[in-house]
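Undergrad: Alright, structures below, take your time with them.
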Structure I
Amino acid sequence: MNSDNRELEAQNAFADAVREGLSKTGQKELPYSYLYDELGSALFDAITFLQEYGVTRAEGRLLRRHAKTIADMLQSVRRVAELGSGNGSKTRSLLEALAARGPLDYFPIDVSEYALACCKRELTDLSAVHVSPLRLPYMDGLRHRSWVASEGKAALVLFLGGTIGNFHRSEAASFLQSVRSGMVVGDALLLGADLDKPTSVLIPAYDDATGVTAAFNRNLLGHINRVLGADFDLTSFAHEVRFNERERRIEMHLRSTRDQVVTIPAASMRVQISRNETLWTESSYRYSLGELKNLALQVGFREIGTWIDEEWAFASTLWIAKDQ
């Protein structure tokens, strides 16, 4: 498939996802994965430096402190796929530890061309790591011929950054089962998950005083405008963050400040949005350690190690694919 066809296919998938989300009765939604275009990825990189947002720093500390221990537990691993790699900085220490035993194939998988370019640049000096970026959704990346062609080498799949929290709980299990279906017994998954913590800590993490997260959230509408030809007025939407106590999740919304009608030509739709109506753009579920252990068993893995950051209640947990 040539690049023009890939771009058209990606645009059609984007349009389908937007149409489905905005056609829902009751709560309208937008697909969180499209927050991460070139501008969105740059804004998220800025978020990781904010004092209020501790997730990225917590996971970075864990990976730096425990990279050698994890590599010692995975001595046969010679290929690594990372789902939602971002700029690759958080993965560097682990890749270095794994590559100390010999050449390593690394497949960063991300929908953001900007993030993949940053990732390759970040790791260019690691001569023992062969980087093959895949600009694809998660599961498409794991089905790509480049990753499939490397079968026969023990595999490690990375799903870091607490991204599992973006999935509704039932969807998280289904997604991880799909990941497991492409693995063989003995392959490994390293999962990063944000743990329960006080609401007083969580809300500022997604509604920072500087306003970077608000810009990141509104940029989803800008992304739709740029790619799908929509006419969202970004100034008519306010960033709003909620904590759903029953579901133990953060929700990011965009609240319409007026009645409006938005046209999205590439999705063949016009959508009416009332004043104070919200578009739900992202969820971030909290987990307990017990839930993570049970989730591993539910989807075909066995937990063999868990490391917790004490400054920001975050877990890196290592799972091994078991007989199903």
Structure II
Amino acid sequence: MRAIVAKPRGFCAGVERAIKAVELALEAYGPPVYVRKEIVHNTHVVQRLREKGAVFVDELDAVPAGAVTILSAHGSAPEVYEEARRRQLRTVDATCPLVHKVHFEVKRYVRRGYRIVLIGHAGHDEVVGTMGQAPDATVLVESVTDAERLTLDPRQPAIILTQTTLSQDDTQEIMETLRRRYPHLELPPSDDICYATQNRQNAVKRMLEGINLLLVVGSRNSSNSLRLTEVARGRGVPAHLIDGPGEIDPAWLDGVTTVGLTSGASAPEDVVQGVLDYLRARGVHEIDEIDAPDENVTFSLPRFTDLTAAGRAVD
């Protein structure tokens, strides 16, 4: 067998920034440091931070008053910041700057009287945070079926915004349906699908003609990792989402001559290497990496200078 490894893959700038925020907080203030929700959607990352002293909670009411608290990369609704202030939590906001951009767009357009049509997945942490910016003015659309059923007032201005970690192919079909039914709907002022999500999908598309199977390293609740499997399956290539080599079914490799390997934007590189070790032990003798430029994207770290103020800017 032969393996082709995608590039780019793995950690994006927003994930690196969020993980670093937790690590720096633990270093500066010592454990425990509390994290609302999973800092990023990856079981390995969460477990490794837990072992260093991070305590993950679903909501802030589980955090002792005054404790150092990190808000996850997926973004939070305004009431979360308000609760952090009320309970005097020493808060660091690790929201990805690209998610913050969508939040800013929601608030800016709602102030101008717009209805927000958000394309995304119900219950995902990012969608919950984005809808929380203006819940009364935002409607969620998950599918083409939802788009066909949507009722809007054609007299009210409206704009489409999207969850950052969706497939561009998926959102395009939904957008076309929405625009066919409501021509007055405006498109996003800039592409809300993040650079890392799109780059990883493009890398998968490039390798599909030369592989019989795609393995995507990522956790089940990682939206961008799930989208990578959908890109492959939508083009007729079997694909499986795995959290590591222990989840590979050897039967998947039967009859496979070339296996493709990639990872979602929150998956650690050492787990990818562990999958390659597994494949080598089962007959993969040639490993090639797609030639692609490095992303070279970095985000400034959240501010740590004033931990008494929740929800401060994270420029």
Structure III
Amino acid sequence: MRLCVFYRNASFQPKIGVDFAELIKANENHKAVFSDDIPELTPSVVAQTIRQTTGTREKEVQDMHHILVANNLPGADVLGNAVNLMRAVRTDSEEQTISTFNSFFKELKEAIKRAAELAAVLHEPKLLDLKAARKVLDTMWPFLAKEPDLDDCLRDHAERLSDLLARETFYREMVAIDQHARELKAEYRRRFEAAAQTRQKVYTEAIQSLQKTPGWEKLTADQKTVIEEPLAQFVAAPNDATMAISQLRADCDAAVGRLNKAVEDMVRLVDGSRVVRVKVSDFFFGGVETEEQLEAAIKGLKEECERHIGAGRKVLIQ
């Protein structure tokens, strides 16, 4: 219906407080937001139409607001404010409904548009993709960021991913978000697998060293299994892909100590209380810088071993 028809049929006097210019403006704004004219320019009809058309879109905006909040996604405030405006438009007096709508129609239009765009994108698979991208940034990137040999392009991927996930218009960048997340995840996975393989190799060699230690052949099969177990558990590939790379590397660093402990347990099992352990590091604490310091350390180690041997003990030097 054209605006001239509104004027021709308007043989009424608008209520006090609602200027006819405001009704015309409300019609123009209503058309801008909902692509439709108001059928009659009287305060009651204008207010009723605004309430009805706004109400038809309120649930959509509210649903998208809930999804953003539930998934900790940006832009929730914009939709939350729009829902409050819609509620006010539906429940206020005729005059206030028209005034509020005219004052905030642009915000309502943007919120309705954004809610529709979000509804078209944020299906369950996409929400899972976003959650995975956030996990990459929150759990994998902090580790990668500290790696001294990390390529600068990966730092760029992290910066771009962080920026996109913080934007209110993130839903328009789903392809880019997925790409940056995949690059970071692939690098993390590469380093994870390298650390896991190194751990497997280190502990396989530790078990081989243990089995070559004199006295191993004296153990029963069950005894060998018990002695090997603290090392064997680290030979298998980690069954939890979320295990920290730092933990895998720490396991590698601890391999020598665990091997020494296994050797000590084996020797004690064979020779009982006769076994005494002497730590070489105790005699070289702080390092040596001169030949005199070296000779003194070796002499001290020798004397300690001789003392235990003289007492009838078996010395385990580690």
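Just so you know, all these numbers are worked out from the coordinates, no wet-lab data involved. The model shown is predicted, which means the values in this text are computed figures rather than measured ones. Cβ atoms are built from the backbone, for glycine too; each structure is taken alone.
Undergrad: Given 57, 40, 34 as the derived value for Cα extents along the principal axes in Å, for residues 122-265 alone, which of the supplied structures I, II, III does it correspond to?
TA: I
Undergrad: Tell me which of I, II, III gives 1.9 when you compute distance in nm of label points 7 Å out along Cα→Cβ at positions 18 and 162.
TA: Comparing all candidates, it corresponds to II.
Undergrad: When distance in nm of label points 7 Å out along Cα→Cβ at positions 66 and 98 is compared over structures I, II, III, which one is greatest?
TA: Across I, II, III, distance in nm of label points 7 Å out along Cα→Cβ at positions 66 and 98 peaks for II.
Undergrad: Looking just at FRET efficiency 1/(1 + (r/R0)^6) of positions 114 and 170 (r between Cβ atoms, R0 = 25 Å, to 0.05), which of the labels I, II, III belongs to the structure with the highest value?
TA: Going through I, II, III one by one, FRET efficiency 1/(1 + (r/R0)^6) of positions 114 and 170 (r between Cβ atoms, R0 = 25 Å, to 0.05) peaks for structure III.
Undergrad: Taking 1.6 as the value of distance in nm of label points 7 Å out along Cα→Cβ at positions 26 and 58 derived from one of the structures shown (I, II, III), identify that structure.
TA: Derived from the structure labelled III.
Undergrad: Have a look at I, II, III and say which one yields 21 for percent of Cα pairs over 37 Å apart, as calculated.
TA: Traced to structure II.
Undergrad: For which of I, II, III does relative contact order in percent (Cα under 8 Å, 6 or more apart), calculated from the coordinates, equal 27?
TA: Among I, II, III, the structure yielding 27 for relative contact order in percent (Cα under 8 Å, 6 or more apart) is II.
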